[in-house]
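Below you'll find a set of structures to go through.
Quick note: the coordinates plus some simple rules give every number you see, no bench work behind them. Fair warning: this is a prediction, and the values are worked out from it, not measured in the lab. Cβ atoms are built from the backbone, for glycine too; each structure is taken alone.
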Structure P
Amino acid sequence: MDWPTPWYILISAFILDLILGDPHTFPHPVRWMGKTIALLEKAFRSIPARLVTSGALFSILLIAISWGATALILRFSRDIHPFFGTALEIVLIYYSISARSLEKAAQEVLDALQEGSLEKARIKVSRIVGRDVNQLDPEGVARAAVESVAENLVDGVVSPLFYAAIGGAPLAMAYKMVNTLDSMIGHKNEAYIHFGKAAARIDDGANYIPARLSVPLISLCAHLLAGKGKVSLLTAIREGRSHFSPNSGFSEAAFAGALVVRLGGPNRYAGKMMTKPFIGKRFGLVKDGHIRKACDLMLLSSMIWVMMLMAFSKIISEILL
């Protein structure tokens, strides 16, 4: 495998995502990951060990298999023909990115709100957030959509491309397994508080650097789009840690400053009210139009990010020559 990942692989994968998004008719490694997690969870829970230990073993093993299987497949594909190996790596990295599908999901929420169908908007937003949506008003739905766009910029674009740039498709697929494990078992409820603890901690560690790199990226794009770069940066610095997650608050705070809106606050999860702090507390309420602005900010940030990683790849490659 080339190191760093060649620039043309990164941009090709990103363009594929912008064009194709996430067609449900395509085979998708992340869906396979989810099925594997569901299939093997019971077996690992039955291991005669503490749930924290068996959960850690479960997570580490699946992450290692994701990396190893991808590396092995790429090696065999390159043995068949170098072009085939390159094409396959592009496709696998494309599968790790979700900018287009994120924009589409958020736009569907916006369309429902603008149609005046609150119930439809609640159904649409429930597909991209974990909170209870049955009692959300239009502002709550719009806020949930903006928060999802902000958080998933890191999970769905910045982090996977970061790991793809430094470790190719194998590391990108390993990251997607980390992310999938966290979304499926990394919950602080009775069922997963122990078994999913390692998965949640690994996800926190994997997103630690990308989440912080996203702040100047989002601020730059906020400046280019609306001249709000300074507000975005200062809000992220002041309030990025005002979140239960050690990472999500940074991108959310940067978006809050960029859009001059208040995010966060109390929400219901599985019927229980969780009192979360507000982010951008001095700003105004989220309106449906902010969803489109959030998508524009996410897409521009994604494009600038891939260009930065391409430049990194070219510079490092020239140094190593």
Structure Q
Amino acid sequence: MISTVTMNPSLDRHVAVENLVLDDTNRWVSFSYMPGGKGINVSRVVCQMGGDTMAYGFMGGLDGGVLKTILKQKDVPFDFTPIKLEIRSNFIITDLKTRAQTRISAPGPEISPGELKKLIDKITRLKRRPRYMVFAGSVPPGVPDDIYHVLIDKMKSQGIITVLDSADQWLKEGVKATPDIIKPNVREAQGLLGRELKTEEDIIQAVKTLVGSGIKIVCISRGRDGMIIADKDAVYKVIPPDVQILSTVGAGDSAVAGLVLKLSQGGSLEEASRLAAACGTAATLAPGTELCHKEDVESLLPQVKVEKLPF
């Protein structure tokens, strides 16, 4: 089973307008809302692809109730820790004329020490231990920056394979616990390593450096250019098919889901990277925050190119 932890879930509201005009009234063409938060997105995709998952994290307020209702409708299992305050709302505005997306994200609710303890106790005392646990996304106020470090240490001591997909201080602190798998994008990897990654060779050297630090699998995503992924034995350049992008929201989370799902099924790193690219690309075909659809993933999978690079 693949479990996920989302410290800072959200209810994402997506508005599409024909031609966004600043400082004026805009009438939307469509409106929708979907569950948000990187870990929740991973669970949604794992479920969509037929895998076994459980989503953990904080949940509260009216929007939290809506989020749980949607997950129930989509048959995504969850066991959230209740909080007193409302979860955050994120807003995504898509300009249908230019395809530009404007995202407005909230910091999240203040988490009390008691609420944090309940979540930690829950995920460290699971009766049914997952094979993989994915820690993903930002951390809300009241939660220490090293929370992923703490939780990764606890999960590794129980023999659980840990995955970290975060940014900024949460990524830097979490990596100190040497998670088994990380998936930063180029910007996040630059912040982690403290240097610019201007060329493909820079990125290749970056994944080798991070694998050399003890992380078993390092994947640096590059948007349309795909990803560079490595373990101690090989480095792969993964190129996704060229598609018309409707939305980039959740593409990275979809890639994480595909990567971990295939690994959990006993697939090789090459096979896992191929599914990751197909899931990530499929997510860009769906509007708003719909994420990937299984039929799109299956259609795109044969089109993904994977090249083994000199190690």
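Of the structures P, Q, report the one carrying the highest value of mean count of other Cβ atoms within 10 Å over residues 30-37.
Between P, Q, the highest calculated value is found for Q.
Have a look at P, Q and say which one yields -24500 for helix-only ellipticity at 222 nm (-39500 (n - 2.57) for each DSSP H run of 4 or more, over all residues; to 500), as calculated. Could you put the intermediate results ahead of the total?
Values: P: -24500; Q: -11000.
Going through each structure in turn, the value belongs to P.
0.95 is what came out when FRET efficiency 1/(1 + (r/R0)^6) of positions 182 and 222 (r between Cβ atoms, R0 = 25 Å, to 0.05) was calculated for one structure; which of P, Q is it? Let's see the in-between values first.
Values: P: 0.35; Q: 0.95.
Matching structure: Q.
Given 2.2 as the derived value for distance in nm of label points 7 Å out along Cα→Cβ at positions 22 and 270, which of the supplied structures P, Q does it correspond to? The partial results should precede the final answer.
Values: P: 2.2; Q: 4.9.
Going label by label, the one that fits is P.
For relative contact order in percent (Cα under 8 Å, 6 or more apart), which of P, Q scores largest?
Numbers: P: 23; Q: 16.
Top value of relative contact order in percent (Cα under 8 Å, 6 or more apart), among P, Q, belongs to structure P.
For the read-out distance in nm of label points 7 Å out along Cα→Cβ at positions 150 and 230, a value of 2.1 was computed from one structure; give its label from P, Q. Could you put the intermediate results ahead of the total?
Working: P: 2.1; Q: 3.3.
Matching structure: P.
Using the calculated result 54, 47, 37 for Cα extents along the principal axes in Å, pick out the matching structure from P, Q. Don't jump to the answer; show the numbers that get you there.
Values: P: 57, 51, 37; Q: 54, 47, 37.
Matching structure: Q.
If you rank structures P, Q by mean count of other Cβ atoms within 10 Å over residues 54-61, which sits at the top with the largest value? It would help to have the intermediate numbers written out before the result.
Details: P: 19.8; Q: 23.1.
Largest calculated value belongs to Q.
Where does the value 3.2 come from, among P, Q, when distance in nm of label points 7 Å out along Cα→Cβ at positions 166 and 198 is the thing being computed?
Answer by label: Q.
Upon calculation of Kirkwood radius over Cα pairs in Å, for residues 14-93 alone from the atomic coordinates, which of the structures P, Q produces 14.3?
Working: P: 14.9; Q: 14.3.
Only structure Q yields this read-out.
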